[in-house]
Each structure stands twice: as structure tokens, then as C-alpha cells.
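K.L.:
Next up, some structures in C-alpha cells.
Just so it is clear, none of the values below were taken in a lab; they were calculated from the coordinates. Computed from a prediction, not measured in an experiment: that's the story for all the values here. Cβ atoms are built from the backbone, for glycine too; each structure is taken alone.
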Structure I
Amino acid sequence: MDDRRALGQRGEALAAAYLTARGCTLLAANWRPAGRGLRGEIDLVARDGPALVFVEVRTRRGALPGRAEESVTPAKQARLIALAEAYLQAAALPADGTDWRIDVVAVWVQPSGAPVVTWLRGAVEGG
């Protein structure tokens, strides 16, 4: 497994633990829609109280934290919204009657190896 993929998997595991420790219930990880029409995946799907939350995890490492959340481009945001709607459809949940949002969890792995996690609720408009 390459280093970048391992970093991403570590970030997703840290994000899942972080959300769980804050009362979220994880429902799915690395969810992909069935069929060939829509490509991509939702890193984490969770419940935060009554809200269904679709989570994009962005992991960075190095001396400066940067802004991992800034790497969620408008194109990526549009894809996340489409993926969230596909999840709702696959789960037979109405998009207009279900309380849902798209969050970003940014994980910065410092040079010491210690992670810093930031949870941005409702980071993607339209979710």
C-alpha cells in the first residue's frame, strides 16, 4: 500500500474515532453507489443526533497544518452532494424530508506524528 493511501486510511480512522467520541454513531465507511452512473465515495456516514451526516475526511501532514478543508473544491462539493443524494435514495430516505448535512473533518498529522482533528459541521452548502 502506498504512503498516501495509508495516510488517508489513518485519517479516516482518526476521524471516525473523533466523531464517535463526540456522540456520533457511524453507519458506513467508504460508501460507494451501486451501478456505473455516479463515481466516488463518501468517506463516512454517521448520525449526529437526529441528523444524518455525510463526512469528507481530508488528511494532511507536515510542519504547517495548511487548510485541508480548502482542498474540497466546488467540483468535489457538487460530487459530495450528488453522492449524499444517491445514499438517501439507496437507503429509501427522502432527500427533502430527512435532516442531513455534509461535514468535513480535517486531520493534520504533525511532524511528531500527533494528529490535530478539526470538525467543520455543514461545511458543504446544499447539504
Structure II
Amino acid sequence: MRCPFCDRLSTGSLTAQSPAAAAFPDAFPVSPGHTLVVPRRHAASIYALDAAEQADLWHLVAQIRGQLVRDLRPDGFNIGVNDGALAGQTIEHAHVHVIPRWKGDVPDPRGGIRWVLPDKAPYWE
């Protein structure tokens, strides 16, 4: 089965790149500017990457975040990894989501990533 991220890396249509990673817009963005940062080497988990590859990946995440701050001026970010199918990972190529957020994009943003388990999210209630 072909990997859509490996295919994307081979086309060269990238937002940014580094020696071990590259970034491109999410094909199904949840907000304007939603970007994926992926390792160049195909690995299902970021934890299958060596330390240098992980460091380069996270350095590129920071670079993309900075670029989105300059270009779009969001009010916040969700930056996350779905590590494994049971955590919601649908493409078996490691990737980090960089998702810009704006005031009012949801009624109450409290809990952020905790909403992956809705019954556990509103811990303040």
C-alpha cells in the first residue's frame, strides 16, 4: 500500500523542509494553516526515529509554528501526535499536527487535547 506522506515528500511540494523532516498543509485541515510535519524516513511512530531525527522534526515544528504566527497571527495552537491506530493515527507515517487556533473558533476551548476522551475533558466541572 502506498504511503500518501511518502508520495507527498517525493513531489517536492513542501511548505518547509530540513535534513530529516518536511512540512506541508494538511489535506483535511481543521483550521486555516493546519500543517503536518513529517519525518523524511518512513516510520509509523516518531519514537521509531533516532534522537537526531526527532530533534530535527521538533525543530521544524517550532519553525512552522513561528511561520504561522507571522503569517496568520493565531491566538493559540494545538500541537499534537496521534501515536498508533488506537490513538487515532490514520496514516502509518509519523507526523505532528500544528493547528492554529483563534478566539471563538469553538464555544469553550478549555481542555484542548483532553477532548479526545470527552467524558474526561471537563475536569473543572
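K.L.:
With Cα Rg over 2.2 N^0.38 Å derived from the coordinates and found to be 1.09, which of I, II does the value describe?
P.N.:
On the way: I: 1.04; II: 1.09.
Traced to structure II.
K.L.:
Taking distance in nm of label points 7 Å out along Cα→Cβ at positions 33 and 49 for each of I, II, which is largest?
P.N.:
On the way: I: 3.0; II: 2.2.
Across I, II, distance in nm of label points 7 Å out along Cα→Cβ at positions 33 and 49 peaks for I.
K.L.:
Supply the structure label, taken from I, II, corresponding to mean count of other Cβ atoms within 10 Å over residues 17-24 with the calculated value 19.2. Mind dumping the intermediate values first?
P.N.:
Numbers: I: 14.1; II: 19.2.
Matching structure: II.
K.L.:
Where does the value 19.4 come from, among I, II, when mean count of other Cβ atoms within 10 Å over residues 81-88 is the thing being computed? It would help to have the intermediate numbers written out before the result.
P.N.:
On the way: I: 19.4; II: 12.1.
Going label by label, the one that fits is I.
K.L.:
To test your reading of the models, identify which of I, II gives 12.6 for mean count of other Cβ atoms within 10 Å over residues 9-16 when calculated.
P.N.:
Working: I: 18.8; II: 12.6.
Structure of origin is II.
K.L.:
Same structure, new question: Can you tell which of I, II yields 2.0 when distance in nm of label points 7 Å out along Cα→Cβ at positions 41 and 73 is derived from it? Mind dumping the intermediate values first?
P.N.:
Working: I: 2.0; II: 4.2.
It was calculated from structure I.
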